Structure I
Amino acid sequence: MVGLIADIGGTNVRFALCAPDGRTHDPITLTCADFDGLAAAVRAYLERARPATPPRRAAMAAACPVDGDVVDLTNSAWRFSIAETRDALGLDSLRVINDFAANALAAPYLGSDDKVRIGGGAPRPGWPVAAIGPGTGLGVGTAIPVGDDWIALSGEGGHVTLAAADDRESDLIDGLRRRLGHVSAERLLSGGGLELLYRTIRERDGRPPDPLDAAAIGAAAARPGPAAEALETLFAMLGTVAGNLALTTGARGGVCVMGGIVPRHLDRFTGSAFRARFEAKGRFSAYLADIPTWVVTHPHPAFVGLSRLVATST
């Protein structure tokens with residue numbers, strides 16, 4: 001029986017159909033703002049994909065905490081009831097989990113063609129694998145081995161307090177803290193965070209305002225200047241947060257970097273301070289030096305995790 005899977009982000013929702021053997025097909029990305037809710041977007045997708053038989057089971061990932069029946073997207077206006085959406089779409093089952101729980105579940109099953117290694121030793125069998133990804137927000141998740149299977153630890157690690165690793169970062173964060181109160185990791189390690197870093201660096205340098213969006217900043221980062229510094233700062237800070245995540249979760253199976261920003265700038269990321277900052281933990285630097293990190297290049301890693309849930313949805 002064909003299943004429906006969806007990765008619901010703050011900007012886009014990505015759909016696919018899932019065959020009984022777990023293979024996915026007919027992926028289509030829609031813009032959340034074009035629809036008044038999830039059910040409408042699902043109907044639009046099914047009209048385009050036209051499966052031979054309507055899916056009866058679905059598994060979806062949402063970029064927000066999932067605790068109970070009502071799902072309220074963190075960076076989107078969408079809010080929906082799982083039960084009401086299931087009934088409205090005529091599904092037998094609809095399972096919704098946090099988006100980075102789905103990404104974390106995918107991490108142990110990604111092959112060498114799905115990711116690029118950025119330092120570290122060999123992954124330790126039987127240890128957790130962590131996932132972190134800057135995009136519209138900052139997603140964090142961990143896959144924990146249980147026998148021959150994996151379970152996902154859902155959390156909101158993107159909202160931990162961001163720590164500075166040097167005086168320059170202290171100045172940046174202190175200025176933002178005075179303005180915002182709390183500076184979370186997501187506040188700077190995201191698309192909006194890249195824009196905020198860029199504006200803050202320009203202000204620091206006494207430059208006039210320049211309202212570039214994240215995509216334009218990424219393009220401008222090819223040249224020396226505030227855009228390049230903003231992107232490099234994001235990568236370095238991401239290394240600090242990813243190292244913290246590895247220490248906290250014991251992710252000696254490795255850390256996968258996902259999301260929309262890093263794979264788009266893979267060459268710059270490979271030469272950035274990310275890995276050095278990942279390992280820069282004083283007495284535990286050697287511990288972290290052994291942990292591999294990868295950039296995931298699979299176009300829809302959450303689909304890999306979600307496809308494993310469709311067969312068990314009830």
Structure II
Amino acid sequence: MAISALLLDRLLGEPSNRWHPLVGFGLLAHWLEKRFNNAHHHPLLNFCLGLLSLLLLIGLPVALLIGTLMLLPLWANILVQTLVLMFCLGWQSLREHALAIANPLTQGDLTQARQALAMIVSRDTQTLNETAMAKATCESVLENGHDALFASLFWFILLGAPAALSHRLINTLDGMWGYRNVRFEYFGKSAARCDDLLGYIPARLTALSYAIVGKYTRHALGCAWRQGRQHDSPNAGLVMAAGSGALGVRLGGGATYQGVREKRPYFGWGKPCQATHIQACLSLIDKSVVAWLLVIAALSL
């Protein structure tokens with residue numbers, strides 16, 4: 001099922017926004033947040049309301065999926081689980097978004113590259129030069145290789161489609177609510193902590209995969225060990241450090257978010273980031289997918 005879902009995702013990609021289930025989920029999550037989140041509430045109340053919203057948004061679709069799977073015959077059960085995993089994966093989508101930035105960059109069209117980059121990162125992109133855009137893209141590709149691919153795949157292999165769906169929905173809520181600002185500091189804390197927890201083991205397996213299939217395995221492992229813990233996230237920093245170390249490229253550093261310059265740790269080693277490294281990041285993820293498929297096949301046998 002996992003192999004079939006990966007192949008379908010690579011061949012078909014994501015459905016249009018109009019038909020993608022996560023779009024409807026995101027609209028519902030936004031409605032609940034606007035209704036329940038209030039900066040004037042007591043922090044504990046905001047946290048509880050955020051947790052309640054998370055449980056409703058995750059519990060209902062997952063319970064519906066479990067109930068459906070229990071009623072289906074075996075062949076239909078396999079089909080539904082495969083399709084659910086396909087919707088949870090973002091392998092082809094990640095590639096398309098990255099190439100939409102890499103191609104204009106290599107052609108010198110910085111305006112188009114900035115517009116495409118703004119679709120996948122939250123930092124300010126208006127004044128970024130070619131190196132900064134390439135670096136931001138590589139960081140996003142390496143991190144989302146874990147978030148949108150390997151973590152969901154891990155939970156599917158371990159506990160099936162309901163677990164993969166749970167991770168994907170929680171990761172989506174973390175992307176919407178998991179900000180450390182006045183609006184989301186307490187309301188989004190449960191989503192952020194749940195995402196950290198569900199990504200803890202998959203992130204380490206992803207980092208190990210990057211290191212093993214990359215060109216500089218020893219450097220990748222060293223960067224992950226020394227630099228990964230410097231990031232605010234227990235998972236994102238590890239993945240980016242291992243990926244940049246495996247490719248021999250320098251990532252990280254300060255970035256501007258909503259007009260405010262923030263200090264960020266540096267990752268990797270070697271050459272400054274260039275547009276060509278975006279394709280290298282995609283190749284690293286592809287090789288890691290092959291490695292995971294070989295392990296899955298071996299476990300199946």
Structure III
Amino acid sequence: MDRLRRALALRRLLKQRQPQRVVSFLWDANIFTLVAARGLEIQVVVSERNYPYADAVPWLHAKARLLLYPYSACVVLQTSRGLDWAAQTMPRARGKVIPNPIALPLPVTSPTVDPATSFDAATKIILGVGRLTHAKGFDVLIDAFASVADQNQEWQLAILGEGPERTSLERQVRHLGLEGRIHLKGAAGNVSDWYQRADIFVMASRYEGFPNALLEAMAHGCPVISFDCDTGPADMISSQEYGVLLGRSPDATQLAAALASLISDEQRRKRLGNAALEVRERYSIDAIIADWDQALALPASGGNGSWAG
């Protein structure tokens with residue numbers, strides 16, 4: 001009943017304001033916005049901010065989404081794999097990929113953690129960034145680093161972020177005897193300093209909605225390694241010249257081999273880091289605004305979105 005009241009209240013507002021277009025974000029808001037605008041001469045653009053296959057959407061709402069989205073002017077997805085979902089599940093819908101933008105410099109918030117207080121200039125750093133959850137795959141990253149640590153004494157692993165898996169990850173590090181080589185640094189509001197200091201960035205996620213940390217690392221010129229998880233890495237690392245893209249499922253053995261290869265090849269690290277900077281243009285604010293202009297049928301030029309449907 002609460003959702004019905006919200007939809008009716010929104011419909012009254014739409015009739016009063018009479019906008020030409022409405023933009024809605026997140027599946028629940030998308031559903032009641034489409035219901036509220038039904039029969040009115042208003043274009044509704046809906047946007048999914050996660051990978052729909054991975055979303056824990058109640059069965060009835062999932063059915064409503066598939067029924068109603070084709071009535072929108074456009075369904076905005078953040079990745080090409082999300083666009084595939086739209087094409088497969090509701091071919092009458094008009095879908096468009098519009099990723100998140102990268103805006104540099106990144107904001108600095110509290111707390112700040114200075115890399116120089118933990119590592120001297122000679123230390124090589126492998127960096128992971130994200131909430132300490134099972135989805136982020138830091139357990140896989142730790143196991144992979146453990147496999148190459150003995151042969152690469154000048155390299156250390158730093159992980160930025162907090163979350164419910166901290167205790168488990170700390171136990172894993174102790175079990176491996178790598179307390180002095182693997183550092184769980186906690187939350188850091190100056191992550192840009194860490195991207196600039198890192199020699200390799202690794203994303204070992206089991207799934208993502210949109211991997212902002214991977215995009216940020218590339219925009220700072222980090223050579224990156226990522227699994228081809230759902231969703232986003234395959235869009236950013238569109239060819240192996242921009243980074244190392246591994247298999248779909250996180251695997252410590254495969255990641256260890258990729259780490260060993262990149263650790264041993266400084267020139268390749270430099271090439272990958274320089275090539276990764278290309279995302280600054282591809283995911284720039286101007287490029288993403290142009291895509292939204294197109295989705296909203298506003299005058300624009302350029303952009304990097306793609307249409308289907």
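None of the figures in this text is laboratory data; all of them are computed from the coordinates on show. Remember, predicted model here, so these are calculated numbers, not experimental data. Cβ atoms are built from the backbone, for glycine too; each structure is taken alone.
Results, tabulated for the structure shown:
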{"read-out": "Structure (I, II, III) behind the derived value 5.1 of distance in nm of label points 7 Å out along Cα→Cβ at positions 162 and 274", "value": "II"}
{"read-out": "Ranking I, II, III by FRET efficiency 1/(1 + (r/R0)^6) of positions 82 and 170 (r between Cβ atoms, R0 = 35 Å, to 0.05), the structure that comes out highest", "value": "II"}
{"read-out": "Structure with the greatest value (metric percent of Cα pairs over 15 Å apart, for residues 194-265 alone, set I, II, III)", "value": "I"}
{"read-out": "Structure (I, II, III) behind the derived value 1.00 of FRET efficiency 1/(1 + (r/R0)^6) of positions 34 and 122 (r between Cβ atoms, R0 = 41 Å, to 0.05)", "value": "II"}
